[in-house]
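Read through the structures below before going on.
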Structure 1
Amino acid sequence: MLSAQKRGDALVKSEFNLRVQQLTGRSKKSVDFKFCNLSAVLAELGYETVAGFAPLRNYQRALAQAAEDFMSERGVRRVTEPTGKATSLVSLRQ
């Protein structure tokens, strides 16, 4: 979704949500909450976030580390300095 947003493509979040539901067996609401948790993690780690997912800060350490690993392995650059809870939960990469 973030790549599509950066390209300026129209985002249909419900389509992404449905794909995740099909892959994971989770409910629509559960997927929405996970995307909001991910927004909080990405913002705290200094990465750009997908518009429309209000950050929910009650996330798991594993999500924070997975997000950091995913973004850094793909060479995604931070847009701000890392701050907040996530920075104490993960091994930050440059």
Structure 2
Amino acid sequence: MTEKLLLTIAAVFLILNTITFLIYGIDKWKAKRNLWRIPESVLLSLAAIGGSLGALLAMKFFHHKTRHARFRYGVPVIILLQVIILVSVYTIMLD
């Protein structure tokens, strides 16, 4: 894999995780003000498509969704699955 491709992938994940972190923060802000909320399915989907670290950091930073089992256990499971996939793909590409 070329260095340029790796940098592009890293940039995409950085942007995706930053967006996810901000959206979790916006949802927390809306929750405090009894405003229209971002659906949980959207929050979990953002984690599933690669924003899982941003989701976990936002949960800790904003103290948001930490009591919901779907988030408390789901986001770490998503991270674990993503790490397994990344390691598997990386291993296959080395062969």
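Rule-based calculations on the coordinates, nothing more; no lab input. None of these values were measured; they are calculated from a predicted model. Cβ atoms are built from the backbone, for glycine too; each structure is taken alone.
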Comparing 1, 2 on distance in nm of label points 7 Å out along Cα→Cβ at positions 6 and 70, the highest sits with 2
With log10 I(q)/I(0) by the Debye sum over Cα atoms at q = 0.10, 0.11, 0.25 Å⁻¹ computed for every candidate in 1, 2, -0.25, -0.31, -1.39 is reproduced by structure 1
Ranked by mean count of other Cβ atoms within 10 Å over residues 22-29, the structure on top of 1, 2 with the greatest value is 2
Distance in nm of label points 7 Å out along Cα→Cβ at positions 30 and 78, calculated, reads 1.6; among 1, 2 the input was structure 2
Re helix-only ellipticity at 222 nm (-39500 (n - 2.57) for each DSSP H run of 4 or more, over all residues; to 500): value -17500 computed from one entry in 1, 2; matching entry is structure 1
